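Structures incoming, each one as structure tokens.
Only the coordinates and a few stated rules stand behind these numbers; no lab work does. Bear in mind the structure is a predicted one, so any value in this text is a computation, not a measurement. Cβ atoms are built from the backbone, for glycine too; each structure is taken alone.
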Structure 1
Amino acid sequence: MRAIIIILVFAALPLIYLALYVPRRLKFRLTPQTLVVRGDVLYGRTILREELDADHAEIISSMETGPYRLTLRLNGVGLPNYRSGWFSTADKGKALVFARPECSAVAIPTQNNYTLILCPQDPQQFLATLRTPGSQGDYHLAR
């Protein structure tokens, strides 16, 4: 019995790490050429800015309603305080998500047939930086 409890505790450690630590250190960095998602162990990546359709990017007040409502987790993490990975959306699209459930998010269409959904602390400033060629900035995940 004791061995089973020890195994369960060690099996739960990665989930505890994902739930508590990853959302605190997630950062979105805009450079003149790229958008870098740092801190997410599984889905962090670098995306060329030329692949992002900044002109059609928009701020969405909720991922619970509308065309960006997440309908199915394809390959991702869906914790109570954090979602990351690939999800299908209500408009039959596909989204790469780095967000908290109750935040104002930025939805950015890409040239690769998916939408990037992020929750930076200041969505308006993030969107302004994204739309300004050559600009750069660092943004943490909204709390």
Structure 2
Amino acid sequence: LMRRALAIDEQSYGAEHPRVVIDLNNLSQLLKATNRLAEAEPLMRRALDIDELSYGAEHPLVALRLWALAVLFWQSDRLSEALPLMSRAMRICHHFSKQNGYEHPHWNKAAGHYRGMLTASGHSESEAAAALQKLMAE
């Protein structure tokens, strides 16, 4: 059904329309939840590309797409690919917070994932906390 919804929205709105991203995200999350990570990845990349083109590289929706892709890489034991994406997502969320005067709604959960990725890549808890503080100082 999700693939059918995606096809309908692609035909109705166009393949690069932001509305299509919702379908891409829903389908990719289903595939990820059923451990079909290789099938989920191209959908997540496509959703990221559409959001970057539609909203700009620093938009909070782009941060969510980066975060989702980073978690997929983390789950696929591809930390070297996950960390730069998660770092970029964290910078976008932090910039959002500075711009708007309140914390991004997903900041705490994203920060937890970022720290988890850093510790999984061999950093100590204190090093992970320091990296997060450094990111916030930028």
Fill in the blank from the handout: One of 1, 2 was used to calculate distance in nm of label points 7 Å out along Cα→Cβ at positions 3 and 123, yielding 5.1; that structure is 1
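If you work out relative contact order in percent (Cα under 8 Å, 6 or more apart) for 1, 2, which one comes out largest?
1
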Practice task
Figure out for me which of the structures 1, 2 the number -27000 belongs to, where helix-only ellipticity at 222 nm (-39500 (n - 2.57) for each DSSP H run of 4 or more, over all residues; to 500) was derived from the coordinates.
Solution key: 2
